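Q: Structures follow.
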Structure P
Amino acid sequence: MENKTCCTQKKKERSDIEHKEYISRLNRIEGQIRGIKGMVERDAYCTDIMIQVSAVRAALNSFNRVLLENHIKTCVTEDIRNGKNETVDELLETLQKLMK
């Protein structure tokens, strides 16, 4: 039986639960972005818009944390067990980009 969390060739098969969680989070973020667009269209007060932008940024950061955690627990761990230590270098490069 094939492992549903396997990462191969820069692609990952996600479980139904993981897929639904990601899509749900992204749908909420998309709704927040539409809300900000509506605020701009209605000429909302600048600080109110900035607060909403900050909320979107926090939601995206949270999404990234969950994605990173799952990546480390599945792809990175599996690759290390299989002797593919270059995955650690890839992870470090990714973390450097995320921390800019």
Structure Q
Amino acid sequence: MNNNCNNCSKKKERASEEYQKLINRLNRIEGQVRGVKGMVENDAYCTDILIQVSAIKAALDGFNKELLGNHIRTCVADDIRRGNNDTVDELVETLQKLMK
């Protein structure tokens, strides 16, 4: 598993099942994006492209929900148990950014 993030100071070791679920979702999204690119290259009708882009947005929202749920159940809960309540502030800040 590669959990590197060039812009992140924290790391998260993911269980192989969680990792694989997230990677599978991202692979499907990547395929959808390639499909839309092909539609544009092949002069597909605008509304057909818009519908596919909407499906990509929904898939990304699903990915975020999965990742956020995992984050709350693991990182946030573990930090609170250890007495690190700063994680709650970090979560609130993250949620505010997601809801813009």
Structure R
Amino acid sequence: MEQSETELKDKVIEAIKKVYDPEIPVDVYELGLIYDIKIFPINNVYVLMTLTSPSCPSAESIPVEMETEIRAVDGVNDVSIELTFDPPYSTEMMSEVAKLELGFM
């Protein structure tokens, strides 16, 4: 059975939520580091993301770990992850879950 783009995107988000910034006990999705997720024809996944700072010590490992988790999703054909620092990350981008977890609320 073909899965819809929405179903695949939901599975990709679940995979992304397995990736944590090693210094913060909240996953990268809830932290607000994911700016965009697109599913292109034949299940190619594109993710536009940022990091908490350009000098983040995990700058190398987070995108690699994310790509690995997304590639493990059934049905994903290819993964492209793009890093951007525009707009710069701020704590305003965190979900309420993350803000509660980190004591911002």
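Q: Who wins on relative contact order in percent (Cα under 8 Å, 6 or more apart) among P, Q, R, i.e. which is largest? Let's see the in-between values first.
A: On the way: P: 25; Q: 19; R: 30.
For this comparison of relative contact order in percent (Cα under 8 Å, 6 or more apart), the top structure is R.
Q: A follow-up question, please. When volume of the Cα convex hull per residue in Å³ is calculated for each of the structures P, Q, R, which structure yields the highest value?
A: Largest calculated value belongs to Q.
Only the coordinates and a few stated rules stand behind these numbers; no lab work does. Owing to the predicted nature of the structure, the values given are computational and were not obtained by experimental measurement.
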